[in-house]
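Got some structures for you, see below.
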Structure 1
Amino acid sequence: MTFLKLKSMDLTSYAKNFLSYSVDKHKIYFHRFTDNQLNIYKKDVLFEAMSLSAAGVYIEFVTNANKLTIKVKKESSMKLALIGLKNMGLRTILKDVIEAQKTIKKYGGKPSIREGFDLMVDDKIVDFHHVKAGKIKFKGFNKDRKNITVRIYLPKYFKVGLEHIKLDGSVMNKTEHKRQVLCLGDSITQGFNTKHPSKSYVALLETKLNVKAYNHGVGGYYYNYETLVDYEHLKNLDLITVAYGTNDFGIFNDLQKIKENIHLYYKRFNQLFKGTKTYVISPIWRADLDESDTLDQIREFIKKEVSQYDYITYICGKQLIKNETMYYDDGYLHPNDGGFHQMANGIFKIISEENT
């Protein structure tokens, strides 16, 4: 069987949902953000690491292949740990880890965080491989050798480079969706704690709406108008979703400051996207903060702020997923695959009802 080798630069023709790319030693890195946007996130080591991941990016093509191999360059997790240690200090890191473990234990969470590549055939997951450096092999997914649509979802946390994809069959480009959606948000938008990168609510919405969806979620992030730069690169957006607010109190511990940040964010947002249909999703249920009225106050801040814009629809995130720990991987904050399924269905239902 003759193998076809798609080298790094060839992959730009088949990759979806990226804004730019860079090449280093024959390895291609797909970027969700522009350089100016990345410079904002680089102010913090966690935000920088999360913004450099390729969450929501996938390689898609039509093929009759039954085997494929991906040559991968993985960013060293030890390198990231050392940078974090330098910037935050061991005491702070240990304190944060201990507090997180206590919260997870309190709410009965059983995190099953894993990172890797999904292989989808005709919209169904047929294989998954944990991320690693070197060769990742998929085989036996098309024994009939018929033409199928393959999607290879890239990892949602780690920065990875692709040197090539090798296939034992033909490759044709699939027609790209014309409608475009931008999804802004934090770790929940990025897809934290899903078992599959193709099962975040953004990826699920992309399939349900039959669109091209740019995932601009950054783990741990908050309402910050400074991130709203360079969006002229995304022209003719059909729809936008915005989902921040769950991290804000932990960062600022000041409701008045949070309220001001929300106001400045949507003031800038309106200057950029006025008239583009937008759905603003307030924080989903969070067991630790919903024990008080803190998160409900933030939800009200958001609802009141966006109500002045007639092109924005407010969605109460608390109503999207059942308020039970069984739908959260860590028991209190990040949805599991079942929770993300509920979230995507709820958003899709609201969008569909508005457009019928």
Structure 2
Amino acid sequence: MRELLTHVAGFLRDLVGVDAEIRVDGDSLIVVGGRGEASVRAEPDGVRIACTRRIMCRLAELAVYDYLARDRAAHNLAVVGISTGNGYVDAPPSLPINVNAALVPLVALPFLMALFMGPLYATLAGTALIVLGYLAVAYYVSQRCAQARVVRVVKAYVPQERLEEVRAYIRRHKKDILANPDLMWSLGARNLYVDDVELTSRTARMCVSSDRAPNAIAVAAPLRNVVVATVGLFAYLDRNELRAVLRHEEGHLRHRHTYKLLALAIAEYVTRVSLIFGVPKSYIGAVLVGMYLLGVFLTFVAVSQLFELEADRYAARGSRLVLARALIKLGWNSIVEEKMFGRWNVLRSIKDNHPSMEYRVRKALAGYARA
């Protein structure tokens, strides 16, 4: 815990300035400055934070989060390849179709059907379109990635003055780097990290997408459950953190979240058709339909957020700290914004189908850093 307090002291000294008095006394850290006073106490089951102003509590919690994910800046370059049995190669390029764009017809076309058909035909045709459209999207997701059992990850830190030069070399000799990671030493790399990650799951087919943005997605479909992890996810996380994220996606499949959302979408569509044919064709009717659509949007957001938290609880069974580290690394920028501008975060969470990252970290830690 001494290392934690030392790290927190240095982090807070950079944030609150040299005018603040910061000292470590045994298993406690004391901060006295213009922004208030704070005490950070290391306990066997976590960290206790006390402060005179809320801003000091937020800064202290942010310092603890920074300690938990302190290795996120140890590497600034990553090379990821999948095993083919004859060496390691790039994951195939993702298909150029946007999944979100493919989902638009599932919302717009059934609505148009309700305008030009009778209620019975509109209900049957729209329901069929929603189901078939979902199956098409599920098939698309399963085809936009490569199934892989082993993924090689090579990470290193390269000085900024040589970073572009090394990147250009890797683009020309990526297969050589994956086959012999020690070549990175000759390029001036430091903190070399090499890992062969095995992807196994009893609930889904694991595959890798070439997207550089760190992300993972789970899609449930009859006889074809798929969990997709991007190469960016391997670049950001270590082996244990990656497993925690993939367990989160498996949690969605275990709890059948996709099917529940599909059932909710069908129920909403049937209700929408009844409302369109039942309300008067007037200004009041338009207002009622608008209020209904707003309520539907807020309901879907709330249900989606609850599902994300349920999947987090499933992933946290392995290790809460590992899941928290993964979330902190993936959402560090948003966590900083949420800590510094907490009120705006409440408004942003209303429209996001994921809970705020800072809230998810709090739930994952379950009181590790308590203010």
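Taken together, the values in this text are just the output of simple stated rules run on the coordinates, not laboratory data. Keep in mind it's a predicted model, so treat the numbers as computed, not measured. Cβ atoms are built from the backbone, for glycine too; each structure is taken alone.
Observations
- When percent of Cα pairs over 17 Å apart, for residues 175-222 alone is calculated for each of the structures 1, 2, the largest result comes from 2.
- Structures 1, 2, by FRET efficiency 1/(1 + (r/R0)^6) of positions 279 and 311 (r between Cβ atoms, R0 = 35 Å, to 0.05): label with the highest value: 1
- Entry that produces 20.3, 66 once Rg and Dmax of the Cα atoms in Å is calculated, selected from 1, 2: 1
- For helix-only ellipticity at 222 nm (-39500 (n - 2.57) for each DSSP H run of 4 or more, over all residues; to 500) computed as -9500, the structure of 1, 2 it came from: 1
- For distance in nm of label points 7 Å out along Cα→Cβ at positions 151 and 199 computed as 0.6, the structure of 1, 2 it came from: 2
- Origin of the derived value 17 (relative contact order in percent (Cα under 8 Å, 6 or more apart); candidates 1, 2): 2
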